[in-house]
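We did not get these values from a lab; they are worked out from the coordinates using the rules stated. Bear in mind the structure is a predicted one, so any value in this text is a computation, not a measurement. Cβ atoms are built from the backbone, for glycine too; each structure is taken alone.
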Structure P
């Protein structure tokens, strides 16, 4: 019998391989479909301060939010996670726009060079990457626990942002092993 950790590792390998196999054209179309869905998503429409991610490893890109001149995006500010150099597994979010200078962090993921983090409770909404999800609200990330640690229920006492997972539709699976620290997700937008 496999442990939850072993099951998660296998699921991660399979889904990540599928994501990485997508062509540039497939990724571009997924990004555009996602933008169209976000523009009609009630949580997104209401939000002003939005946490996003800079895609890597075949994740759906959210760059269209930064590059678009769509009128519905004019009153929104976007923030990306910064991985702390210490071992706290805590993410801090800093503002980003289309002119922000980026560098790679220790995981090879782009993040802004200039860091001016805001308090996480200032975020209204966080669009989270994920590796896999179920229709019951379970999610599987890359395995570092950064989003789980940052947004665990009692950590943010002032205001918890709404969390929405972002995924390709093939990332939906029937079952995910669940562990006590795994952060559930109320909504996933998949294309």
Structure Q
């Protein structure tokens, strides 16, 4: 397998999945700015990273890569071995992409990435306030549970936690959802994720 991407982008979530399952892969560090190179465009016409090449299969979109890696290279309980369990994993993964990521990115843009004169404090605060809803849903799900699907860490936890890994940088207040806050720190502290943070 060849993996094109950088740990300083959404690619980090797929590197985490690869590390979590112990897959053998070649990491080809590729910055976001170089995603429009002929080499990447030949693999992903969108000109984005990450891209995974595996025995002739070419995948892009980090969440698609993660589910592929979990199913092909992961084992239960990390990859649920029932269709119901996989449905749950997909549900939470899509929840992360649709209900959390857009608002988190808005807060990040207006609090961190945009030049000061282009930032909109009201937009950032509205996004942060909106995030309290999904954070509460996770918090309630974790009542009496270690992880989203039960007692074991799964690809669902990895996918949602990888999105929320930017919450600190975006200055998102999680004090009202202590279950979510504790779960996130537990997920991000996993050895596989810590290894990713040392990659390019």
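FRET efficiency 1/(1 + (r/R0)^6) of positions 112 and 168 (r between Cβ atoms, R0 = 30 Å, to 0.05) was computed and gave 1.00; which structure, P, Q, did it come from? Going label by label, the one that fits is Q. Can you tell which of P, Q yields 8, 37, 40, 14, 1, 0 when P(r) over Cα pairs in 10 Å bins from 0, in percent is derived from it? This value belongs to structure P. -15000 is what came out when helix-only ellipticity at 222 nm (-39500 (n - 2.57) for each DSSP H run of 4 or more, over all residues; to 500) was calculated for one structure; which of P, Q is it? Derived from the structure labelled Q.
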